[in-house]
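In what follows, structures are represented as structure tokens.
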Structure P
Amino acid sequence: MTTTKLDSLEQLGLDAREVAIYEALLKLGPASIRDVAAEAEINRGSTYETLKQLAGKGVVSYFPKGRRRVFQAEDPERLLVLGESRQQALAQAMEQLKSEVIPALKQSQSVFAPGNVRFYEGDDGVELVLRDILDSAEKKPGKDYSVISTKSLREHLYRPFPNFTRQRVARGIAVRVLAVGEGGDEAELAQRKWLGAPDGADASYIAIYPPKVAIITLASPNYPVVIIIDSPAISSTQQLLFDTLWSLL
């Protein structure tokens, strides 16, 4: 059996040994444990245990013949029933996760834990945080976020996600930018104010999109690192500082 077909059967909860024995039974027809073991090239003890498991799953049945049991494979169409049963069980589990398990786990979750701070590296990390900003801001009532960005980081920011601004505008997301240092492109749904900065100011990008704050900086001249802090308290404080500074400029 090809790897793809075997993977499909494994998704139904059948392991490689069960598949081999089921195939052997299909080929043999009604057969004894000894004959099945020989055909599948699996020892008799393991064959017997596996046949019992397959019978429990409804894809193998047996009948007595004298003092022995004779096993036979159910029609392969039976696998569809097995798949439908697993699908129904998964759907029920997903519903229970949404309605009971996840709410209960959230209630027991600490207000702040190490998991609330995540670190990423390189262009992949930058792309991840930019996508997170879009996905999160789109869900906010105002569909907006705020940014403080230095001139020295701008050239690295959209390298892994060149159509970021186009997607932001297409999704109707507004941004206010405090640009540290001269430059910065004008764009739709964007307001920009400038802060003076000395030449060679450290590279940094701070995005405030409650309940998160993302920080991007450079670990080396061409290697960005990213920190995402998921905290309503921290993000609201950062938003207050941003709004105050914005109103003074």
Structure Q
Amino acid sequence: MAAIILGLWVISACASFQGKEEVLSAPELLQKGIKDSKRGYMMEATSSFQQVLEDYPDSKERVKALLLLARAYYRNEEYEEAKFHFQKFTELYPAHRQIDRAHFYKAMSDYKRIDLAQRDQTYTREALEGLERFITQFPKSQYLNDARIKKKECETILAKNMFEIGKFYFRTGSYQPAITRLKNLLEEHPNQRFQGEVVFLIAESYYHEQNFSEALNSYKQLLKKYPGSPFTLQTRKRLKALHRNRLYDR
């Protein structure tokens, strides 16, 4: 009987011991998250960083945990969560020595979600705005050069997107929308490599709309500003026809 009681006590004690989870301190959770992150265990890392924020809201580790949590989401390609936590960091700790890092990766969280195939380029515009703000606010940041490169890429993506929409309107005979879109492209995104073609399509749109005076001006602009354009020959033919028939006087 005594043996049975002793056995039950041992089993109960073991079960009680196994049921108790080890309680980690804020520094221990932070170090665990860092180690898991280095090993590539991003889900475990985010869990540890999140636990610091929830269980130790007044600890000094909270600041670092928030930035590491955002970075862990970013590394795990969870860009919406990453942006949210980078934004939260910038709001809570605007004077932190790594505030430039938070702003940069917040913008990069939008950049990483850019889909070139999508007509809606919301993420591209948001990334561009974030990068522009970053460049203005942190001119001495170590991320400045990368930000400038990404900003230029965003501008090119938006320009190409506007160009494709303008060409679509032109191909379908919607010349007024094509003119509006292509003129906006010239104004908002100058110095793109396809500028000559843009001016040519504007001229052609005016021509098909029988607005020959505006077409004449656009053709002349093409020859003056883009003399090496592959559309030069077609432009000269159009100009000869306009002058021969004096269509621009109509």
Structure R
Amino acid sequence: MKKTVALAVRVALLAFILIVLRWAIDTPHSNPVDLMIIVGGPLLAYLFVCFGTMILDLRQTTSRTAWTTTFVHVSMMLSLGVSMVRAIVTHRDWSVWVFRVPSVVGLTLVWITGAAMLLTVVNLALRGLGAPFFIALSRKLAADWLYAWTRNPMVLAILAFLISLGIWFRSLLFVSWVLVLFAPALLFFVKAFEERELEIRFGASYLAYKSRTPMLFPRRPGRPNDMPPCPSATMTGGSSGTGRSGPTVGS
């Protein structure tokens, strides 16, 4: 029964997010409002991450972790998602600084990075038994294929895709927005919240994976004999090994 309710809630939240994003695409705004959304969205994300991390550490239980993660993911998809959509929709207004790059170069990069994003989703689904964000929290620790090169291939692919869009748009201002506002907010979420959440859910398995795999920029995986042994990558309710207590089963 609990799983059915949780699934229904996630489906409803996803539908709500899609409606909001559709509204963000279709509804015209004045330039000041667009500026407030595009700049304010990434800044608002910091507050959601800090609040979620505080709740996460109050009482580490499996159910609390799952619902807190859902709250933070939804908040990030709304704050960063709406900001990103408005930035893309209004990119023609960002022509103050122009890239002198052939559009075919940018379009090629968009296709390559878009395909990379798709591959990371497939990787997570097959090896982590999950889906992006709160849609389906991974049931296993994805630590191979693309995830053996970097702990966050999806984040890297998203940032590369947005930068590629900026190159295709020939908008240096758009690329600057990605690097100065969007990317720091997304990386803060990964470092402050997601790593802690994965540490709680997967314990020593995640810590071993974290110790041998870079956070963002890919590095060739070491040979099996060069890497520390990785405990069973399943959900754990014990201590995480970092001095903070792990989750207890139940709510």
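Things worth noting here:
- Origin of the derived value 3.7 (distance in nm of label points 7 Å out along Cα→Cβ at positions 62 and 158; candidates P, Q, R): Q
- When Kirkwood radius over Cα pairs in Å, for residues 46-117 alone is worked out for each of P, Q, R, structure P gives the greatest result.
- Highest-scoring label, criterion being relative contact order in percent (Cα under 8 Å, 6 or more apart), among P, Q, R: R
- With helix-only ellipticity at 222 nm (-39500 (n - 2.57) for each DSSP H run of 4 or more, over all residues; to 500) derived as -14500, matching label from P, Q, R: P
Read-outs throughout are calculated quantities, based only on the coordinates presented, and are distinct from any laboratory measurement. Keep in mind that this is a model prediction, so the values were computed, not measured. Cβ atoms are built from the backbone, for glycine too; each structure is taken alone.
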